[in-house]
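Quick note: the coordinates plus some simple rules give every number you see, no bench work behind them. These figures come from a predicted structure and were not determined experimentally. Cβ atoms are built from the backbone, for glycine too; each structure is taken alone.
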Structure P
Amino acid sequence: MFELRCTVRNCREPLQQRESGLFCAAGHHFDRAKEGYWSLLQPQDRRSKNPGDADAAVLARHRWLERGYAAGLTETLRPWIADSASADPETVPRTIDLGCGEGSFGPALFLDEADGYCGVDLSKRAIKLAARGWPAGTWVLANADRTLPAADASVDRVISLFGRRPAAEIYRVLSETGICIVAVPGEEDLIELREQVQQAGHRRSRWEMVVDELSAAGLEFVEHKHWQQSVDLDTDAIADALAMTYRGVRHSQQTRLESLAAMTVTLAADLILLRRGS
């Protein structure tokens, strides 16, 4: 199991598993949920009664990924993952997946590294789905923007695939040779759908801004890749694409959505590889 750190304010002691719970030297205790995840969420970490992505967005994303639309994306990322694997077959790299959502990317990319994998998300619905889908991984309900549940310089990879990017925390937990992999939507992502439903197709490249944001915290830019493909969507897939990206919620947009039976759309993402600076 991935070694976690206590998230109680000003504690930060390592957590040890005993029986069904996690305990730190200061006496703080966390129970494991029946679904198999650990809740390290603290009262100050909540900004609402149900923090994190809305259930509808979580479920839509789950259905979207089950259709296999991200298979090409994971294949594009795989060389970076392989290059960062340990040379010692007995050593499992430690990976934190920020904003892991419903957990599809974990087993897709790290199936043979379950003991070193930790997915973190603020949505209880998402973490429940993730823990049920891949019980071998470590799943944590926590606010990644506040503090990551890992010790300083203890993580080999930090992954943020369309998720959170707490720059200072990423730098803190990465080891001296650690890497950070980030994916953000490309400027052409779902452009055809946005043009139809929102009656606007704004193209905005984000990846250079993200590099600047992370570089300011001490990370060094290594490489950029652009992934893009076209897919055919039916009515259900169109609805899920809108729901998981917070689009189509207005009445006028919903009306336009109902007129779309099927369409070909572009999927695009900018992929960024960084490493911990000296």
Structure Q
Amino acid sequence: MNSIKKLILAALFFYLPTQVMAWGQLGHRVVAQIADSYLTPKARLELGKILGNESLAMAANWADFIKSDPSYKYLSQWHYVDLKQGATFAESSLYLKEDTIPNAYNKLNFMIKELKTNKALAKDKKLMYVRLIIHIVGDLHQPFHAGRADDQGGNKIQLMWGNEQTNLHSIWDSKLIETQQYSYTEYAHNLNHTTATQRAEWQKTDLLHVIYESNQIAESVYNEIKEPNQKLNTYKYIFDHIHTAEEQMLKGGVRLAGILNNIFGA
């Protein structure tokens, strides 16, 4: 029965709409592959005890895959935060600190604390939390996972991507970066050129600033949309935005490594 259930879940996974998967499979694996290159030896050892032969890149999409199982539907809210249009950093931070409804910010903090301090945490919980952390840190670097509540992070903003009907969220999830036609290992290799100063600066950024940084990118992109079903010049759109998307994946990978090292590598 377990084998049959796994096959059903795998089949359902490939029919999930792309807008529910931040960065799509490609982007999440790029983030995780970059993170893998910056793990401390101790963090790598401890993660190996939890993940076994599963690499960070292969673990990165579990959180989207598992949404095919109704018993894990409650995890859907863990992938994003919704912020009000025009909110300042102080307003956004206060909202996130006080909000008790499950979201990417409070659940990420919860899982980090559990893995760091709860010595009695069951192995299956450790595995679940590590997989979720890998994924959610990637989510928070996709600008529209810190977008506006009223349009569901750009999901309700319909656009034409060439001749294809899509939405703003989906463009930033997958369509933009998939135009480069790299495998995740090629993409990670091409992006992963950082200095120690950059890594230190990015890793000391707290989650509230990470979220607001993504939100401000989203707000800038929102302002470019002038009408419903606007037809985008795909070549120009790629030229204007691919660097931002790539930098967000790179930052996500570096920051993910910092979080995992903080949990397991100290």
Structure R
Amino acid sequence: MSIADHLIEPQPAPPAGPRRMTSSRIIGMALLALWALLAIGIVATMIGNWDNDKFFKYGPRFLSGLWVTISLVLVSIFFGSLLSAPIAFARMSKNPVLNGISYAYVYVFRGTPLLAQLFLVYYGLGSFKTEFEAVGLWWFFREAWYCGLLALTLNTAAYQAEILRGAIQSVPRGQSEGAKSLGLPKAVTFWKIVLPQALIVALRPYGNEIILMIKGSAVVAIVTVLDLMGQTRYTFSRTFDYQSYLWAAIFYLTIVEALRHAWAAIEARLTRHLKR
């Protein structure tokens, strides 16, 4: 064996010794133990205070509220995605009018609380009863569910527009230039080359937006929508049992965790070619 072969020959890694216990590791383990004890205490309390009468009386209401929450979020996300596309394209437009209007829309709905937007839709637009009756739209604005849907749709459309715009602009310009050099039309370049790459980039932000919408949808309970949080408030007002809110938290946590794992599986499936 030559000296050069000896120099490039891989050397065995030294055996791994026990990991040193640093102060940060000790604090982390102590916090984990504290959280575990807290979870055990909560579970023990819920088991000890279990009431079959309350379960059979109010359990169906929780399931009904859960369905309202899921349907409200899904419908608002769908219509928000439809509305976000033209807003995103307007944000990227060189037309100052379109760019200014879309910028103002995104700025307002991302810069103000969702609760304030809900109140403006439910109470603000609700004050124009006569005008809406004249055009036949009062059936929509008199229902709290529709007002909540409108507020959530307008809110998520602003966030989805920014997600889509950022994802499209993150695609390297070389992709479009290469397609142009091959003589491909701009429409084909966008739909076949730019957009698929942009949607992969936008996968994780879209998942985060859906999770935020699930948690943010709880505000519709304030305007009498009997979603999961609305049913929880109703149950607590009848029983004065704080465990109602514990069950609501468990339902929300279950939804978020199920969605997080499902979205991670979808992302892994769609990006499997990037990991080879």
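Just a few scattered comments:
- Which of P, Q, R yields 1.2 [distance in nm of label points 7 Å out along Cα→Cβ at positions 168 and 240, calculated]: Q
- Which of P, Q, R yields 91, 63, 30 [Cα extents along the principal axes in Å, calculated]: R
- Of the structures P, Q, R, the one that -0.51, -1.14, -1.28 was derived from, the read-out being log10 I(q)/I(0) by the Debye sum over Cα atoms at q = 0.15, 0.26, 0.29 Å⁻¹, for residues 56-111 alone: P
- Of the structures P, Q, R, the one that -25000 was derived from, the read-out being helix-only ellipticity at 222 nm (-39500 (n - 2.57) for each DSSP H run of 4 or more, over all residues; to 500): R
- Structures compared: P, Q, R; top value of relative contact order in percent (Cα under 8 Å, 6 or more apart), i.e. the largest, recorded for Q.
- With semi-axes √(5λ) of the Cα gyration tensor in Å, for residues 88-143 alone derived as 24, 14, 8, matching label from P, Q, R: Q
- Structure from which 17.4 was derived, mean count of other Cβ atoms within 10 Å over residues 32-39, options P, Q, R: P
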